[in-house]
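Engineer: Take a look at the structures below.
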Structure I
Amino acid sequence: MDPNMLIVKKITNTDVSCKNGLSLSKPKMDYILRKMGISVPENGLQVEIQDNDKSYWVTLKQNSNGYHVGTGWSNIKNAKDLEKDDVVQLYWKDTKFIFSME
């Protein structure tokens, strides 16, 4: 497993609020996207997040602050009952993220 393809994220209040998505590290996402040869269009990119035997489709977007997972994030957040200070991991493998919790 390439550690450069792994995002470890401590969930913030903003990540679990009803209006926002999951914020992701700009340097880490830039690396992953560059390595995979992927660019994020203005209207976002549909990305699969695999959690064991369940798949979620989310929209990955870029803004002035970095990257965030918007549409679809609430499905994961609610299914995993995520709260502030939970730690999640997203590992980019082939064409999708693999989701796990610490």
Structure II
Amino acid sequence: MADMQTKQIELPAIADIGAVDELREEMLEALNAGNLEINLAKVERVSTNALFMLLSAAKTASNHNYQLLLSAPSEHFSSALETLGLESAFAPLMKG
């Protein structure tokens, strides 16, 4: 997988289910073709549903023998994971 191209997309500032749903097609296309990296730097608010959709996308990637990575998590994103007790679920997905 080292020479495989990685598609990169950015999660918006308000990462609720609507925002993630809008990115869903792009995410699915990327995950059916290779690795995907989602930049979380701009996230100011993230919904629980959006977090679970990201976990589902990671499972889809794994099922296709690809990798979904999350990069540059904002303080708000990290705080949401901590509040919901999801740090360990997301730890394998974090880049770096």
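Engineer: Supply the structure label, taken from I, II, corresponding to relative contact order in percent (Cα under 8 Å, 6 or more apart) with the calculated value 30.
Structural biologist: So the calculation was done on II.
Engineer: Rank structures I, II by distance in nm of label points 7 Å out along Cα→Cβ at positions 6 and 70 and report only the one at the top, that is, the highest.
Structural biologist: I
Engineer: Quick check on the output: -15000 is helix-only ellipticity at 222 nm (-39500 (n - 2.57) for each DSSP H run of 4 or more, over all residues; to 500), derived from one of I, II. Which one produced it?
Structural biologist: Checking each candidate, the match is II.
A short reminder: the numbers here are calculations on the coordinates, not readings from a lab. Treat the numbers as computed from the prediction; the structure is a model and nothing was measured. Cβ atoms are built from the backbone, for glycine too; each structure is taken alone.
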